[in-house]
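Okay, got some structures for you below.
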Structure P
C-alpha cells in the first residue's frame, strides 16, 4: 500500500471549486515522491547492503522495513511504529514490531526504546545493522537518563513545542536528557557496522537533528541545551532537568559522542528522500497541469501565520500584475507556532492556511494548499487545509470569526467548519511541509 492510498481531500468549493481536483493531484504527487518504500528500494538497488540485522524507527518505519527486507538478507530486527501501523503481518516473525506514540512519548515508547537498546547491545563485530531512520524517531526512542522521568521529558517537550522552539533547539535538549540520542545508539551498537538510510524531516538534512541523531555525531552540548531552556524561560519548569543539564555543564556527566569519536568509524549514512523531493514533485505536477512556476523553494522556516499571509499576498500581487494565466508558488519547509497559553486546536499547516484564508477573503481565482506530508498536522487528525477567497466567509456563516480563531491558534475548528481540511490519515512518511498557491485568473 502506498502512503497516499485512501486520500481524502475535503475542501470548500466556492468560486474556485474546479481547482480542488488539482489540489488532490498535487497532494498525490507530493506523497508519491516521499514514498519511503520506493526510496529504500532505490537506495538498496543502487548500493546493495550486506546487512543481516535491522532497526527501523519513526513514522515511515514499517514501509521502510518492508522494502529493506525485500531487498536484503535480514535475519532479525526491531521496528518502532506509529500505533496505526504497528500491526504489520507482512513483516516476518523475526522482526519485532513495537508501537510508539508521537509527538509526546508514552510508556509504550519507553518499552520500545528499551527493546531497541537491548537489541543494539546484542550486536557484535560480525553484524551489519541496517538502520532506517525517519521523522518521529525522537519520540519513538524515548529513554530518559537516570534521575529523569517520562513525565519530565513530556513536560519539557510539550513546553518547548508550545513555545515555538525550533527542532534543533528541541533536540539539543532531548539529546542531553536521554540515553539513545545524539550518537549514543551508535556507541551502544559498536563494534557492529552500521548502514543508515535516512528519510529526512529536517530542514538542511542535518543528520544530528533527524530523529535526534541516534547514529550521528552531536555538536551540541549540555551548555547548548541549558541555553535553549533559558532562551524560552523554561529553566524553572522541570527542576530535575535543569539540574541534570547544570551537572553536565560542570563536567560531572559524560558528553554525547562528538565527530572524532571512534564509535562512528563504522557508520555510513545516506539521505534517501527529503523535502526537496516533495517540492520538486509538486512543481512537476503543477507544470503538467498547465501552471507556470513563479516561485519554487525549500528550507522555509519562521511563523506559520506569516507564511500563509505572505503566500496569499504574493499570489494576489502576481494575479494583479499579470494577464490571466495559470501560475503557482511552491514553498517547502517547516514553520512553528508559538501557542503560549492559547486554548485552540490546530497545527502549523492549518495555522498557515487560516492566515492565508483571511488574506484571500473575497479574492477570486486563488487557492492555497498547506500540507503536512506525515498526514498529522499538530495534535489533530488533519494533514492541513485547502483554502480560497470564500473560505473566510464560510467560517463567518458558521458563526466563527477567522481573526479570533487565528489569535487563539484555533485553526482546526475554523477550517473544519469551512470544509477546508485535508484528511489523509497517517501517510507513513514525513518530509516536512509543502505550501502551494494556485492562481487561475484575475478577479
Structure Q
C-alpha cells in the first residue's frame, strides 16, 4: 500500500526524514540534499534539495566506475608492445595493478621477465598531470593522494616497515629497529632514532624522492608514502632494479602489434569501491581515456563522457577528477540517482552487487550489519562533507535508488552516518 499513491509516499518519507535526520541538532546547520527513486515504478518518490549542487567527495568514484565498466571490457589492458629486432617497445596503458601487492597474479611482469632484449617505454600518450585539478598540495605525503602516472609501479608508493622486539623503553633505546622498504630503493633516506616518540613516521620531501624516517617505539608498523613519479623516471629506476634490465624511454610513436591483459576488470573495480581507493579511481579514468581516445587525458575523457554517454545528467555537473579528492567537483543528488539507474539498466544489478560494498563490508563495515544484503552503496567523506549513494531493497522487495549528500557539517562524521543509517533502515521497512 506504501507505493499506491506518490503523494502519500512522499508524505511518509518526509516523516521518516524528519524523525531520522532533521529532528536533531546533528544536521541543523548542514547543507543537505536527498533523492529517492523507485526503480520499479520508474519515478522519484522523494526529493529534498535534490537539484542543488554539492561537493560529493568519493561519490565521484561512481562516475569513474561507470566509465570503467563501459570502456575497459572484461580484462584490463596491462600494456601493448611491439617487438623489434633489437628492442622491445612498450606502450603503457595506465594499469595500476602492475606490481601492486593487492594482485598476486602479475602477467605483465611475467611477460617482461621473459624478455632478453632491452626495453624502451613510449611516453607520447601521457597528457595528464601527476595531481588532479584542485587537489590539496599539503596532502602529498599521504597514501590517499598517490600521484597518477602512465606506467604505475608498486601502486606508486613506497611501503615502509619497522620491525622490533617489544620490551621496556630502556631496552628500545638500546636496540635499533629493523626498517626496510618494499620495493627496495636507492633514493636518499635519513633516519632519526627518536625513542621518545611513540609513532613510527615517514615524511617525504616535497620536491624530491628523499625520505625522513623517525623510528619511534612501535613494535611492528607500516607506512605507505607516495613517491614522485616524474612521469616515467621513477618507474624506470624501480624497474631497472626489479628486472635487472636496461630500460629507456622514447617519444617516438609506436604502433603496437601485441597486447598483454593483466587482471579481470571487476577485481580492480571492487577494490576501488570497497576501499574507496583514490589511486585506482584516477587510473581507471585515465585508462578509459587511453582506450577510447588513444591518450591518457582525464580532462578530455570527462568532456567526452559529459557530451556523450552522460549527456542526460539532470543537472550538468562540474566534474574535476576521478576520485573525488577535488572540492571542485559539484553534483546533485538527482545526478547520482540518474547515473545509478543508468548503471543498473546497462550492467545489471547482479554485477553491481559484486562491486558495490554492502553492509558490514568495505567502507560500510561498521554500518548496516543487520541483514546487510539490502543495501549496496558508495560512501564519501572529507572535512565537512559526507555522502552516501546507492541501492536499497525494501522489505517488500522493491528496489530504491537513493542519494544523500551532506555539506558544511561541523559534527563528527560517525554521528551523521548513524543518522543516515537510521533513515535508510526506516525507508527500507516501508
Structure R
C-alpha cells in the first residue's frame, strides 16, 4: 500500500507535460502511470501542474555581516521556501581560512539549520586562505559538500581570495571533483566613498567590475581546467561576453547562476520613493543590461535567489558604508520566472541543480527519487500580494507573476497543504545521497 497518491495532475516529466498519476511510499516516488494506485491518502491535482520540488542553490538565512543580521532564520526562511515550491535549499558556511576553522563552521551552521522545514545543504566558504588548500578541499569532501564559495572582492573585510589561490583551487577541483563557486567583481574597480548613499550603488559596483572579472576567471578555467560556478550574474553584458568568448566551456565546466531580480528590475528603481529597499550586491543594472539578460536566458544554467532579507528600518541607513545589502526572494522566485520564461526556467530551478550539486535523488519526478513534489496553480493576471517570512516587505509586492503553490511535499510528507504550513523537520543532504 502506498502512502500517498497524486492523481489527475499535469506532471512535468523529462521536459514535457503529461497527465498522469504519482504514487509515493517510504519517502520515495514508487510508481508513475495512468493507473489509480492504491494509497492511504489521495490528493486530486486536477487543473494544476505537478513539478519536482525546486532547489534554491543560494540563500542566506541567519547571516550576520557587521552589525546587521538577516531577518529570516532557518525556520522562517524555510517557510518562505515551502510557499515557493522549494524543497531543498543550499546555504553557506561562514567564511574560513583553513580546514580546522572550516570544520567548526560546518557544525555550527548545521546546528542552526535544524530548524528548517525543508531539506538543506551547505556550500563551504573560503576567505583569504592561510592554510593548506588541499587539506581544505579534502575536508569539504569529507563533510559531504560539493562546492567552495570564494569572493574576488571584499578585500576591505578580509574576505577576498586572490588569483594565485583561485588557480590552485581550480586545479584541486579537478582532482577532487568539487565545484569552485565565486562572487565575481573586480575588487580594484569597487569604489565605496564615505559620501556615497544607496543610490550610488551602480557606480560604486559598476557592471564592468563583474564582466571583466568573469572573463578573466573564465580564461583561467579554460587554461587550467577544473569546475567553476558563477553566482548571481547581474549584467546581460557579462552574459553576452561569456557567450561570445567562452561558449566552449559554458554549461560544461563553467556554470552561470542568476537571480529573478536581475530579470525584473533595472537600476532606475533606486531613485524611486522606496529605492533603498532594492539594494544588494551586485546591484541592479541598466535597462539595456536587463534586456540582454532576458535575451540570453538560455546561457543561464541555474536560478538562485540570493535570499538575504532585512527589515525596512535596517535599510534606513544614511551612507553606503555599513548599508545592509540583500533582499528576500525564495518565496516568489518560481512564480515570477515562470511568468516570464515558462517551461524554460523549470530545469534551471530543479534538474540542472541536482546534476551540478550531485543530488542524484532530487530535481526530477521519477521512480526511486525522493518524493519532493510541488503542485502549482496558474492564475491569470496574478500579482504578488503576500509574504510569509519575518521581513516587513518584499521588492516583488505588486509584481505580476503566474500563480502560487497549493501543496508542497518533501520526501513524501506535506509541508504545505492547501496553502497552510505543516510543521516538520527537513534534513541535511550530503552530496551523492
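Here are some notes:
- Entry that produces 1.6 once distance in nm of label points 7 Å out along Cα→Cβ at positions 350 and 374 is calculated, selected from P, Q, R: P
- Structure (P, Q, R) behind the derived value 55, 40, 24 of Cα extents along the principal axes in Å, for residues 94-237 alone: Q
The numbers here are math on the coordinates, done by the rules we state, and not lab data. These numbers come from a predicted model, not from an experiment. Cβ atoms are built from the backbone, for glycine too; each structure is taken alone.
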